[in-house]
Structure P
Amino acid sequence: MPAERDSGISIAERISHQLRDDIMEGKLPPGTQLVEVDLAADYGASRNTIREVLHQLGREGLATFIRHKGVVVRRMERKDLREIYAARRALELQAIEGGLPLQSALLDKMHTTINAAERALSRKQWRTVGTLSLQVHQHIVAQLGSRLLDEFFLTLCAQLRLVFASEVDESRIQTPDWIERERRIHGLLVEGRRDLAAQALTEYLDDSERTLMAVLTRLKQQAK
């Protein structure tokens with residue numbers, strides 16, 4: 001991840017971070033039940049601690065409380081997607097267009113992650129491709145040099161990962177084109193052509209939002 005986490009955080013925060021990571025990796029798709037007693041046993045924590053964790057996930061928009069069913073991993077809706085992309089544009093474009101010098105170490109991490117995504121794509125590991133793609137954009141936001149924004153963006157990425165997981169066949173959305181475009185954005189940043197990188201990123205985000213909005217629209221129609 002772009003920023004190391006504080007080793008002094010509470011047990012509840014560590015568990016909530018782990019569950020958020022599991023969502024990011026596609027291990028906990030939308031609708032998965034988060035059973036308090038099971039989580040307490042899995043993490044060796046008290047039920048009060050797990051209760052705190054579940055409330056934290058709820059505040060982060062990653063879990064929801066359903067009457068007579070308990071706590072489940074949240075299913076994202078179209079209005080959520082619009083909000084996610086509004087925040088993505090604000091953060092990612094500021095990272096590129098802002099006056100701060102680009103950190104070469106983060107550009108190197110971005111390059112490494114793109115290569116890993118291409119390897120996952122060649123193996124048809126669609127879930128991994130999606131996770132790595134989100135990590136590419138985490139490295140972009142990390143250029144802002146703010147741990148608070150890194151954490152906020154990581155939560156946004158976890159929410160977005162739940163949109164990916166709404167598509168039963170992720171190969172429909174994790175196509176080679178996205179990785180190629182991320183590689184182009186990276187190349188423009190390395191060359192210092194930040195204006196063109198911002199333009200390419202804007203087009204990327206616009207097309208990505210349209211693709212995922214179509215997925216959620218189709219699922220909503222099927223649910224009627």
Structure Q
Amino acid sequence: MISEDLIKKLREFYKENNKTLIDRVSTEKDPFKVLISCILSQRSKDEMTEKITNDLFNIVNSPQDLLKIENEKLEKILYSIGFYKIKANRLKEVSKILIEKYNGLVPDKLNELLKLPGVGRKTANIVITKGFNKNGIAVDTHVHRISNRLGLVKTKRPEETEIKLKRLIPKKYWIELNDYLVNFGKNICTPISPKCSICPIEKYCKKVGVKKFR
């Protein structure tokens with residue numbers, strides 16, 4: 001099991017820094033807005049995603065709203081984000097499926113979420129944890145990298161990391177873990193030249209793979 005003190009230090013660090021993108025753009029934890037935010041964030045910087053998502057949510061609150069927007073107008077809203085044409089089509093496609101298959105509601109089951117276009121395990125788990133407040137561990141590149149550096153897991157793919165972390169992490173920490181490690185990965189445990197000298201959890205870290213980046 002993971003050290004309680006390690007979780008505590010990650011939580012303290014998180015409280016002193018900015019919230020995650022999903023927290024900022026979907027303060028009411030609406031599953032639909034969480035889902036749309038995740039899709040838009042793919043291959044895009046958080047700063048741009050936040051601006052574009054907020055612009056979109058000024059006029060969109062449901063799948064029905066999204067389908068009513070003309071393609072040209074939707075593409076104009078998304079223009080500054082990466083792959084805006086692909087994402088505009090994807091949002092329309094997802095909205096149509098939600099209306100036709102799920103009565104306009106976002107499903108709260110992992111296997112159902114994974115059937116939606118553009119939704120992988122990370123996005124599905126974020127929707128489950130952020131949108132429905134249900135147990136899950138969302139594993140992105142930060143969570144995968146830090147878990148391996150700490151020596152908690154020895155995996156090559158995020159999917160493997162998710163499975164192993166669920167065996168190591170008490171369920172009471174599952175929902176919050178992604179927030180802590182994403183925030184930590186952006187500010188301290190960066191992909192290249194991590195700031196080990198000021199790391200609050202350095203004593204727990206085995207620094208697996210760190211030397212090759214230095």
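Read the figures in this text as sums done on the coordinates, not as results from a lab. Predicted, not measured: the structure shown is a model, and the values here were computed from it. Cβ atoms are built from the backbone, for glycine too; each structure is taken alone.
Below, the figures for the structure above:
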{"quantity": "For mean count of other Cβ atoms within 10 Å over residues 124-131 computed as 19.9, the structure of P, Q it came from", "calculated": "P"}
{"quantity": "Read-out mean count of other Cβ atoms within 10 Å over residues 156-163, computed value 15.4, structure in P, Q", "calculated": "Q"}
{"quantity": "For 54, 31, 29 (Cα extents along the principal axes in Å, calculated) the corresponding structure among P, Q", "calculated": "Q"}
{"quantity": "For helix-only ellipticity at 222 nm (-39500 (n - 2.57) for each DSSP H run of 4 or more, over all residues; to 500) computed as -23500, the structure of P, Q it came from", "calculated": "P"}
